[in-house]
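Enquirer: Some structures to go through are shown next.
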Structure P
Amino acid sequence: MNADTATTPTNALKGGEFLIRDTRAEDIFIPEDWSEEQQMIAQMCRDFLEQNVFPNLEAIDKMEPGLMPSLLEKAGELGLLGISVPEKYNGIGKDFVTSMLTTEVLGAGHSFAVALSAHTGIGTLPILYYGNEAQKEKYVSKLATGAWKGCYCLTEPGAGSDANSGKTRATLSEDGKHYLLNGQKMWITNGGFADVFTVFAKIDDDKNLSAFIVEKDYEGLSLGAEEHKMGIKGSSTRQVFFNDCKVPVENLLSERGNGFKIAVNILNIGRIKLGGAALGAAKEVINKAVNYANEREQFGRPISKYGAIRYKLAEMAIRCYATEAATYRATQNIDDATHAYAAGGMEEAQAKLKGTEQFAIEAAIIKVHASEALDYVADEGVQIYGGMGYSAEAPMDRSYRDARINRIFEGTNEINRMLAVDMMLKRAMKGELNLMGPAEKVVGELMSIPEFGGEEPDDFGKLHKVVSGFKKAVLLAAGGAVQKLMEKLGKEQEVIMYLADMLIETYVSESVLLRVEKLSRQKEDTGLQMAMAQVYIYDAAARIQNAGRNAISAFAEGDEKRMMLMGLRRFTKVEDLNTTALRRAIAEKIVTENRYPF
């Protein structure tokens, strides 16, 4: 299936349904399916980094005046700022999967990747998706080329995760021609050079935010100094102040009070895109780490020959490969849902929003998993470099510091964990997801005798059975928590975190299995890919069992607890696996090719 021509299966899964329905391998998109055109776009992105970004990393981090805006303009000339913008607004109108591919490749670009993601995502999309025709003509057409740069003003000193509690206010001027904005925003990426600010504020005493398009030259707008940060030092981050800032009434974005909805929907897109960018950064770290391991000699031979280093390289690759499988599976789901909404008569921008909203659970999962995979990879990258890893003269210093923000960006990982579980349960309560039936079936299965015998499944069949068990483990723990804690569950954040970890590991395990299964039908030699899936799922079983045990122990007691823990052990049982041998084989491929080769 080519991403550009993918059609929506009539029985397509809805967001969150992966937990209660099986997915066929042929129904997912895998990176091995890229079209020639998509591969050319990816290569153009790699060339851009090699020629314009990597040679200038020091200058970017020192915030050399004019450098970052000029890089964005160069990217704009190549069409990289308008991948998903329609041609009528100077974009090139590609689908979401192609847009994700550019995000991934350019994600290796450190501070530049942050500036580009902020510009093309939160800086452009609110106007593209919610603006009227005049607003899109005026602003999106300039943002898509890089002639103007965009940013997004939501966070305030007292309103981070609780965005709707912001205190920035808008009041209508006496002549009714302007809104007067008053307030303060902080952590505004691209704030130092942006031409267009999407600003969230409450009109008068409204309960919900509204959104406004504000130009940098509007009277009453001023900027704070550049923030000094742990990482992404080349990314412009400033406070923005509004003191009776005059905004023409025609620059109200969408309807009054619709700002919170805009913020939430744009963040859904931002979350999955952040996953793609983190993936690109992780691959770049692996490339550098194996290059160094092959060059660095100790005790008479390269350190890449040693088992401890090989374990690290293999595990870095396994986490990357699994993250990639999950990211593009969900990305294609969003594209398919978008096409289905559009085919049903929905306007294009609205269809894209609805498609992303449908898979908001998966977007939150990928944001968490990818950012934590990158942190693991960057940390082990430092370790492989040893003492040089701690030196600012070597590349791991920047990779390590720059990686850390991703667990905070686009909603902290804690917030996203809670969101994933909360959205799943809310959809069940609304009748959109039938979680109760499968959960009750799992409880019934606990009381029955396990089935033995029957035809021996092949390797894929065995792994599918394991993943099916993971789903039952989630339903067992989540169903028990809902039944026992009821409305108090929302306040039991530790339990929600454990449930989220189980959900995340289940989704990623199934995704990597489906990827390898589909790939095995396209090429003969998929032994190493199968090894990565096996090792990931084997280790996921232990992580799911541990999270489940902690969750169940927090709300169950006595016989009920014993019964649930017994079921948990049954549902997370895996055959013994020589993960050491499999990791050695994976590492051998990485070391031989001197790069991330999958």
Structure Q
Amino acid sequence: MIVSDNNPGTAGNSRDRHVIGVDFGTLSGRALVVRVSDGAELGTAVHDYRHGVMDECLAATGEPLPPDWALQDPQDYLEVLRVAVPAAVTAAGIDPASVIGIGTDFTACTVLPVLADGTPLCQLPGFAGRPHAYPKLWKHHAAQPQADRINELAQETGQDWLGRYGGKISSEWEFAKGLQLLEEDPVLYRRAQRWIEAADWIVWQLAGTETRNACTAGYKGIFQDGKYPSSEFLALLDPRFAHFATDKLARSIMPLGARAGSLTAGAAGLTGLPAGIAVAVGNVDAHVTPPAAGVTEPGQMVAIMGTSTCHVMNGDHLAQVPGMCGVVDGGIVPGWWGYEAGQSGVGDIFAWFAEHGVPGRYAQEAARRGVTLLDLLSEQAARLQAGAHGLVALDWQSGNRSVLVDHHLSGVIAGLTLATTAPEIYRALIESTAFGTRKIMSTFTEAGVPVSELVIAGGLTRDPTVMQIYADVTRRPLSLIDSAQGPALGSAMHAAVAAGLYPDIGAAATAMGRRRSAVYRPRAADADVYDELYAEYELLHDYFGRGANEVLHRLRGIRDRALRPQHHAAVPGAWARR
């Protein structure tokens, strides 16, 4: 039911009211115009980040970056607001005066150091050449040593919050990255007055006030039961780190769907939207998506599949799931416990193989037929019989997010012969990511959080080969979100709640969200083969991932030592001496 509202920017009746959702992804940002009454998507626009992901060198100086770094430029985020939002409004053919709210979502943990007024340190004079001054993207995994120390100390001292994260926090998260900043560039650490998720920083630019959302604070900032880890615990990591939470984070955490503030005059000029409209509290791309699929109840797992995959679901009770990314009260939908797990590489693995592992004749055939190389590989992989390639792979080319929580692991392909073809390897890689999802689902079920429905969202829903293999491997029917822009739609729905058009996100999901049930169904014969292959996957998973053989860690160490001389200007402490 739509409720009344008196917000500035309201024009006409409810059918004429619109909200904007802006989804900040890994390489680009997308704006989407949505009709409030029924969730109809009227216009969209995408703007690519000019700097993309800085993982080899710093754009400002060309200085090489060490392994496992991934940075971004915050100016790229503002350019999305300047370019994509007005373009989406134009594409929708609506009067901007009919827009009554804007909501945003971000990759996470993507975190940056800023001054008390929100100015990013990389924009200060003299700091453009210091890598630690930039936002660290979610796929920045160089803080693994710091994450290891936090986990070891938390286990030794019996920190009660550790169980909420399956026994380990990730190198992707706020505290690990913050400790890395302190240890490798203490000058910048002291200069940083705030350590803030990009999800909250972009809302700050829109509404003019600093806010923190319950999702990133809980999952990425270790904010549980109204508090962060204690200063006593943080001091044991490093005395200089004792006041990290009290000095650089925020204790006023806002629930999802709340109104962070109103669009400032400056932000109105940037976006072309009316000043004073509602700005929703920030959110994470994965966690904002379930309502867009009409998913707000416990037991429905949503896998948001793109460059990586996030697995999120609501639960009606608190449980400890080994290797989960976190369980947070109200972390997805207020009123339920929100659970998260994930895989650090999925679409990224497919893209890596297409770029580096495929003979040129495949690219030539794709060009001749006018299709992408990935589409050609998927088409040819679909023709193969399950198990006929004789391969099994581990999906760790970007480390393991769940359930091992170890980004120093790496990928494995077993069973290669001189007769193995590129489509066979590609199919094995697809299967490996499906096995990873099955491992996550079984871990949740064994921990007392059963999965009743598997819903898929994200860019990979367009690939029928991937979807069918996932149905076969998991032995589950796959429901699909009925939108190509799940995160942006979810953000727009939260904007509608923040603007007062719906009483809560559950009501918004009923009116505006949608999915198609059981689009892909498991095939019994292939599922039987995959049961056998999954048993082999589990053996390799535990052998390489649980300490039986540390060869992957040793190889990582050898690689890092070999690369370090090439990055002598970027090793720990280099910037601190400048």
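Enquirer: Tell me which structure, out of P, Q, gives 0.80 once FRET efficiency 1/(1 + (r/R0)^6) of positions 432 and 560 (r between Cβ atoms, R0 = 30 Å, to 0.05) is calculated.
Expert: So the calculation was done on Q.
Enquirer: Tell me which structure, out of P, Q, gives 17.0 once mean count of other Cβ atoms within 10 Å over residues 264-271 is calculated.
Expert: The read-out comes from structure Q.
Enquirer: As an exercise: distance in nm of label points 7 Å out along Cα→Cβ at positions 160 and 472, calculated from one structure in P, Q, equals 4.9. Which structure is it?
Expert: Here the read-out was taken from Q.
Enquirer: A value of 29.2 was derived for mean count of other Cβ atoms within 10 Å over residues 272-279; which structure in P, Q was it taken from?
Expert: Going label by label, the one that fits is P.
Enquirer: In addition: Match the computed value 3.8 of distance in nm of label points 7 Å out along Cα→Cβ at positions 64 and 392 to one of the structures P, Q, and report its label.
Expert: Q
Enquirer: Sticking with this structure for a sec: If helix-only ellipticity at 222 nm (-39500 (n - 2.57) for each DSSP H run of 4 or more, over all residues; to 500) is computed to be -18000, which of P, Q is the source?
Expert: Traced to structure P.
Enquirer: Compare relative contact order in percent (Cα under 8 Å, 6 or more apart) across structures P, Q and report the one with the greatest value.
Expert: When relative contact order in percent (Cα under 8 Å, 6 or more apart) is calculated for P, Q, structure Q comes out on top.
Enquirer: Given structures P, Q, which gives the highest value for distance in nm of label points 7 Å out along Cα→Cβ at positions 328 and 488?
Expert: P
All of the numbers you see were taken from the coordinates with simple rules; none came from a lab. All figures in this text were calculated on a predicted structure; none of them were measured in a lab. Cβ atoms are built from the backbone, for glycine too; each structure is taken alone.
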